[in-house]
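Structures for review follow.
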Structure P
Amino acid sequence: MWKAEADGLFYVSSAYFQLDNLVEGKKRSVFKALWSLNTTSRVTIISWRLLLDKIPTKAKLAKKGVEVANRLCELCKEENETT
């Protein structure tokens, strides 16, 4: 049940409004610009998660208790992945 709406139904516009209320100042204009770009939703969502520092890196997954066999960066293979 979606508590942001009286009827309990989920609406993307309602979720956007809830998220928009969490963002302040300059970030708000950046997010508004991001969501108005003419690009695929996949690119927009990944960009949005990047701006919020919500990309599931190996370090973040391990911190949440997810078993990560190898914490090395997939690109350089030299240091632990942190960002």
Structure Q
Amino acid sequence: MLRKVVMLAVITAVVAAAALWVITIPATILAGYAMTTQLFGVKPYAPGILLVTTVVLSLAALVATVLPARKAATLEPIRALRTE
């Protein structure tokens, strides 16, 4: 049961992160091109930096999903509802 709850949370987080990647990565590149017209010596985008930040933020999102999901999966539903 614990494994199913955690996997459900992880799958939901991965789908949400993928949807955000589709929006934010092109927006970041477009913002970089916009900055090149305003600032001298600024590159439109750096693929290495974009990759590193995507990986780091994705790992942070994964940890922020898994830890609460594991804790929630170990609680008894009746006890959790009583404390509400």
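Computed from the coordinates by the stated procedures, all read-outs in this text should not be read as laboratory data. Predicted model, so just to flag it, every value in this text is computed and none were measured. Cβ atoms are built from the backbone, for glycine too; each structure is taken alone.
So if we calculate distance in nm of label points 7 Å out along Cα→Cβ at positions 6 and 38 for every structure here (P, Q), which label has the highest result? Please list the in-between numbers first.
Values: P: 3.8; Q: 4.4.
Sorting by distance in nm of label points 7 Å out along Cα→Cβ at positions 6 and 38 in descending order puts Q first.
Here helix-only ellipticity at 222 nm (-39500 (n - 2.57) for each DSSP H run of 4 or more, over all residues; to 500) was calculated and came to -14000; which of the structures P, Q was it taken from? Mind showing how you got there, number by number?
Details: P: -14000; Q: -30000.
Derived from P, not from the others.
If relative contact order in percent (Cα under 8 Å, 6 or more apart) is calculated from each of P, Q, which structure is the one that comes out at 46?
This value belongs to structure Q.
Work out distance in nm of label points 7 Å out along Cα→Cβ at positions 14 and 70 for each of structures P, Q, then name the structure with the largest result.
Details: P: 4.5; Q: 1.8.
Checked P, Q; max of distance in nm of label points 7 Å out along Cα→Cβ at positions 14 and 70 sits with P.
Figure out for me which of the structures P, Q the number 2.6 belongs to, where distance in nm of label points 7 Å out along Cα→Cβ at positions 22 and 62 was derived from the coordinates.
On the way: P: 2.6; Q: 2.1.
Computing distance in nm of label points 7 Å out along Cα→Cβ at positions 22 and 62 on every structure in P, Q gives 2.6 only for P.
Name the one structure among P, Q that log10 I(q)/I(0) by the Debye sum over Cα atoms at q = 0.11, 0.17, 0.25 Å⁻¹ of -0.48, -0.78, -1.14 was derived from. Mind showing how you got there, number by number?
Numbers: P: -0.47, -0.89, -1.12; Q: -0.48, -0.78, -1.14.
Corresponding structure: Q.
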